[in-house]
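Q: As structure tokens, here come the structures.
Read-outs throughout are calculated quantities, based only on the coordinates presented, and are distinct from any laboratory measurement. The shown structure was predicted, so the numbers you read here are calculated from the model rather than taken from an experiment. Cβ atoms are built from the backbone, for glycine too; each structure is taken alone.
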Structure 1
Amino acid sequence: MEGFESPFVTIIAGRGCREYKIKIWANYMLGIPTETKEEVMDTVRMINEIRPEHYSPAFYTPHPGSDLYAYCLKEGLSLIRSHDSYRRNPAEAKIKGLDYDFLYLAMKESLGIKLYWRNRFMISLERRLYFFVYQHYRIRRIIKNLLNLLGRSFYKLNV
């Protein structure tokens, strides 16, 4: 993948930012078509070591014009059927052959969110509920307001 930095270089850069009190915004992607589960967990470990102030995880989305998009078309991997599916958020399955429940758990672990379930059905149910809430602005706003009333943070919610 072009533009990819090694985890070692990224960790060193993160340490440098910490040393000079520069806030880190981590944009990272999980679920690249050829990525193994071990590589996903390497990314998670790297994010945990960097400890950014802001996390911005995404599931890989095959965008037209990229080399990986051509690869996904050639291999018949794309699940995208509408323009709305090109969002970069981790809100839905984008390509065939990936374990999105595993990716969801890896995403939660990278965010430092405690994992409550190990049951596959509960993980899948939680992921679907999370994505449903994520896609509906009004529901998110209601939950955020209720949590604010209770003195809890919406962004630290263990959803």
Structure 2
Amino acid sequence: MPKGVYDHKRKPWPARFWRHVFKTGPVPQHWPELGACWEWTGPADKHGYGRIWFNGKLEVTSRIAWLLAIGSLPTYDVLHKCDNPACVRFSHLYEGEAFANAADMVARDRQGGKLSNAQANTIREVYAMGQLNQYQLALKYNVTQAAIWYTIRRRKSK
């Protein structure tokens, strides 16, 4: 284990990482054989990518998942087969360059939002009444919990 990767409570960094992982996330519709996403439930950026402090630097959690599986940080970007920025399941990740990620985004038609206005309104109503929590709504609409959070708060995730 690398030196200096303990939080103020002296918990090793893998324990800090795994306590924020929800292993029964949505299954990608475009590739169900991948299985369920393992979603990061801790702090995230405005695009839904998880963030964690590692060696004095704020890192993207998919890079830390890569480190845990491979033993070293990736050379290039970590891309998602599942199109879920919160996912940290290693079998859903692959290493690639930014241009490959952009080409993949166009090929899979991921440039726009996934929820219609009607769906967003329904999500807000159901959540306000306490019928479903954010994770249950994310599973129902096949989006990330972060997307539900942004929808409830009427914020754009981009």
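Q: Determine which structure produced the value -9500 for helix-only ellipticity at 222 nm (-39500 (n - 2.57) for each DSSP H run of 4 or more, over all residues; to 500), calculated from the coordinates; the candidates are 1, 2.
A: Answer for the origin of the read-out: 2.
Q: As an exercise: distance in nm of label points 7 Å out along Cα→Cβ at positions 20 and 36, calculated from one structure in 1, 2, equals 3.6. Which structure is it?
A: 1
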